[in-house]
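Multiple structures follow.
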Structure 1
Amino acid sequence: MLSIIIPAHNEEKFIGKTLKSIFEQPYRDFEVIVVCNGCKDNTAKVARKFNVRVLEFSFSNVSKARNIGAKYANGERLVFLDADTMVEKNTLEKIANSKRGLGTCLGKPDIKKFIARFFMSLKNFYKYFALIFGLNFGLSTGLIFCDKKIFEKVKFDERKKLSEISDFIKRAKKYEKFTLLKTYVVTSMRRFEKKGYWYMVYYWLFKRKRYRAIR
């Protein structure tokens, strides 16, 4: 069984679409845990309409939210999914059937702008490049999966405010080879749209500070 863990901070505008995409999957052997951390909106209320497990906490810490979600998970394989990221058809089935217990998938933007498609293509290309040349894999495009037995050895570093996924993958790769599945998620480009596409490249390369929530 898959345990899909969704950390959510004030995501009432997106969480419904994300959960709808999960329940439209032909693969049905999964549970969903939404971890509302520091929410001051109706995220929890929207999530409960889908009859999923909802955990609510006053803190705002995405790594801690993921770790707590994993603590309550019953599945042998964990899927960490961003609250603004939708899974395409057969994505869950491919994750469940993967011979590798650690990986991610390709991404698509949730808008049709050429620049959005271009930047997402660059991210997908980097994933292939990193996989081929054994580079540290830091771009998840909103989804990573990991066998629970591996997660228990690693877990997310709750002190990190940025690049916590890259850090997690780097440490998890000591126990399992990382894989890139040929399936897609559709992720929000709101940060790119608000901050600017080239600014985000600069941010990744040089600023390396904590992300501010874009709502």
Structure 2
Amino acid sequence: MIAAIILSGGSGTRMGSDIPKQYLEVSGKPIIAYSIETIEKSSDVDKILIVCAEEYRELIGKIMTGSPKFAGFASSGETRQLSVLSGLNALKEVLGDDDGVIIHDAARPLVSGETIKKIAEELKYCDAVLPVLPMKDTVYEVENGMVVSNLERSRIAAGQAPEGFRFGPYLKANEDLLPDAIMKISGSMQPAVMAGMKIKTIPGDENNFKITTPADLTRFEEVTCG
């Protein structure tokens, strides 16, 4: 079994909007609805759990109406990774240690079914799966505003969501970081790396960008509105 956790607890302060970016409407529906619909259609995902604030559950509930995959809600945490852990804890009675969990950001509305399928396939053979994009520019290590070394571009990649994990090892990797170290985690894959989990990379998708700024929102509007 594979469950998807969609993180929708961010405030989106860089967007300058009165509501979090994932709830802004584009072409007649909230941004979060786009990724929900794609994941809902995936034959590789059995359950969908949404991590969000209480005030947005009625809205999301309407999107999920009639979905046999809807596994309910989990509360947002103080940090992104605590929100991830909240979602994992909510799935303890649904998933076994060797089941899969896919973690996705509501602010990435253009995730493809193909990416989800690739993650599901690779989870049969490894502990975690990360979509990555190659670095196109020369990369440097910088300290206090000064370049201190060149980095090997071929060994560096930019990670994307969704990421896939074997449920049991990933839950433990997060629990082992409590109570303090987990507060410093900025990406879902970091606990897996720190725990020494076997992580497979797959090609990322340039179209699966994250909506963070007004320019990103304009780009998404251009894609959906033609």
Structure 3
Amino acid sequence: MESNAKIAKVDTIIFDFDGTLHRGEVVSLPIFHECLRSLYKKFNLNQDFPSHETILSQFGKQTEDIYPSLLKTSNSEMISIFGKCVEEAEVAALQNGKGELYPKVEETLTDLKNRGFKLALCTNAREDYFEAIIDRFKLNQYFDLMMAAGQYPGKDKTWMVGKIIETLKSKNFAVVGDRFHDIEAAKNHGGIAVGCKFGFGKKEVEKADMKISSFPELLSIFH
């Protein structure tokens, strides 16, 4: 648990997206299942179909890590076909108004912004998905800076968080996320890690400095 004195000095809050702000499974889980069914049929695969839990365990990772891990193959053709299926369907779904934020996300972000905090978004998302979510949820109104791994090939969350705190000239910051790389990114730069127990990395957030069970709980942490 971080001291109240350190929490009181926080001037910047950096958020993950899927599993933190956005219920990514609402859009992506049905799409992953459909694209997997199509791929298995096309290549006549006999291996077991991944469970809901297995698919969800991949959410929040960088794209280049998700597909080979989920398909359990290094076959570039299969990975490419599956990836294109998922990516096109996700963007189309968001453009058609699909997607759902966790309860009270918009109200909480607005309140935090009104309290004077600088807010940033830091996601492992692809660039096309990133652009689609910005437009779908009008994220520009909440965040001072937004970054996605798809914009910076080869860079990870720790690098992006470093870039954010440098750009926003943050002296003390917190990272709010649901996966191990969110926690690591905060700690690697000396920030506070807030783990979202409602996200995809259930056990991963145990290493966070603080944990929340619902998004509005942030208002009782950052005054």
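Read-outs: derived from the displayed coordinates by stated rules, not from any lab. Please read all numbers here as calculations on a predicted model, not as lab measurements. Cβ atoms are built from the backbone, for glycine too; each structure is taken alone.
Computing helix-only ellipticity at 222 nm (-39500 (n - 2.57) for each DSSP H run of 4 or more, over all residues; to 500) across structures 1, 2, 3 gives -8000 for structure 2.
Of structures 1, 2, 3, which gives 19.5 when mean count of other Cβ atoms within 10 Å over residues 36-43 is computed from the coordinates? All intermediate terms of the calculation are to be shown ahead of the outcome.
Values: 1: 19.5; 2: 16.9; 3: 13.9.
Value 19.5 for mean count of other Cβ atoms within 10 Å over residues 36-43 corresponds to 1 out of 1, 2, 3.
Suppose you compute Cα extents along the principal axes in Å for every structure in 1, 2, 3: which one lands on 39, 37, 35? Considering all the candidates, the number was obtained from 1. Comparing distance in nm of label points 7 Å out along Cα→Cβ at positions 156 and 180 across structures 1, 2, 3, the highest value is found for 2.
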